[in-house]
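Below, each structure is written out as structure tokens.
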Structure P
Amino acid sequence: MTQGRLIAVVGPSGVGKDSVMTGLKNALPALHLVRRVITRAAGLGGEDYDAVSLAQFEELAKIGAFAAHWTAHGLHYGIPVTVHDHLNTGTDCLVNFSRKALEEAAGHFPRFVVLNITAKPDTLARRLAARGRETDAQIAKRLAQADKPLPKSIDVIHLPNNGPLAETIARATVLLQPVSI
């Protein structure tokens, strides 16, 4: 059986990763949406995630509960090790990822794909303000990091998300059609 692909969805805050991922799951029902573990309070909107304290996160990392984990924007993020169960059955897994964790993850997952979602700066600023999770200073900091480069050693699929969400999802669906090895 062919190993499933880990599709790491990346892009700056406010680019619409969660919306695109939900749309992709609806368009491609065979995809598995990976639920991350985050040291963020529960119920803040956006993606579905498991909220944990820093102490809980550190214990989970220590016992090997994560296939990958990283820190960004003052929070800790983990991908449950159970993602391997899905990949081993040939299921493609879609996960919101960090750009700074890509290189290491590419070495751990045999079929690693990066979907880099982009948007214009004014679009990002408007979306960040609308979600109401950060202060103006935090938004400014996120916008300053929006153009961080991706590792050159990784193949990346680029997906602009400036227009209607349905059009972005349609393009992404075509770009991510399963390929055989």
Structure Q
Amino acid sequence: MLHVFGFERIGVAVGDLYFVDPRPGPGQEGAERGVRLEVRWMDSPLVEGSIYASRPILVDRPIWRADLLESVAGGPGTWDRTHHHPNMRGWEPNTRQFDDAMTTDPLAFVATQLCDLGGLMRGAGMDPSDVPDRDVTDLRAAVPEILETTRSLLGAVREGRLATGPIGADAPGSAREGWL
């Protein structure tokens, strides 16, 4: 399931995620599931048509990513795979960054990051002045709603309704299931 909060130029996408085996490094083997949250560029390209025509909505390149993941074997509440990617470059993340504050309280960590859009931009090698001031204000105001959506998705993952894994025995070993 995917939820998108769109502002003028910035958006936040939140969705469930399942990796059969991401193989990111020692101690991270095996399936993992949870919720991925990304701060992304947004755009609405012009389209010809009447004033009533639907407009395209582009959820574009990522700026920052938080993965609120747990190993399937470790079970709910372990936060043993929870990390973030402060150095997104184009479409690719840099290595997983584990942070004690994030493991202790992932939602508080995410809230702090979302309230510092300028810091997230600088971390991704982008100019914070490219973002309208209104986006900074509107994103901060939306943080409680974004966190509630994230909590709801995490609950559905832990109940087994979302991020249930690939369907079928022929799924590739490193399959990723989810929008993000």
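Work out the source of 0.6 here, i.e. which of P, Q gives that when distance in nm of label points 7 Å out along Cα→Cβ at positions 7 and 63 is computed.
Details: P: 3.2; Q: 0.6.
Among P, Q, the structure yielding 0.6 for distance in nm of label points 7 Å out along Cα→Cβ at positions 7 and 63 is Q.
Just checking, which of P, Q has the largest value of relative contact order in percent (Cα under 8 Å, 6 or more apart)? Display every interim value, and only then the final one.
Numbers: P: 33; Q: 27.
Of structures P, Q, the maximum of relative contact order in percent (Cα under 8 Å, 6 or more apart) occurs in P.
Of the structures labelled P, Q, which one yields 13.5 when mean count of other Cβ atoms within 10 Å over residues 95-102 is computed from its coordinates?
Source structure for this number: Q.
Using Cα Rg over 2.2 N^0.38 Å, for residues 47-150 alone, single out the structure from P, Q with the greatest value.
Of structures P, Q, the maximum of Cα Rg over 2.2 N^0.38 Å, for residues 47-150 alone occurs in Q.
Between P, Q, which one scores greatest on Rg/Rh (Cα atoms, Kirkwood Rh)?
Q
If helix-only ellipticity at 222 nm (-39500 (n - 2.57) for each DSSP H run of 4 or more, over all residues; to 500) is computed to be -10000, which of P, Q is the source?
P
All of the numbers you see were taken from the coordinates with simple rules; none came from a lab. Here the structure is a predicted model, which means the values were calculated and not measured. Cβ atoms are built from the backbone, for glycine too; each structure is taken alone.
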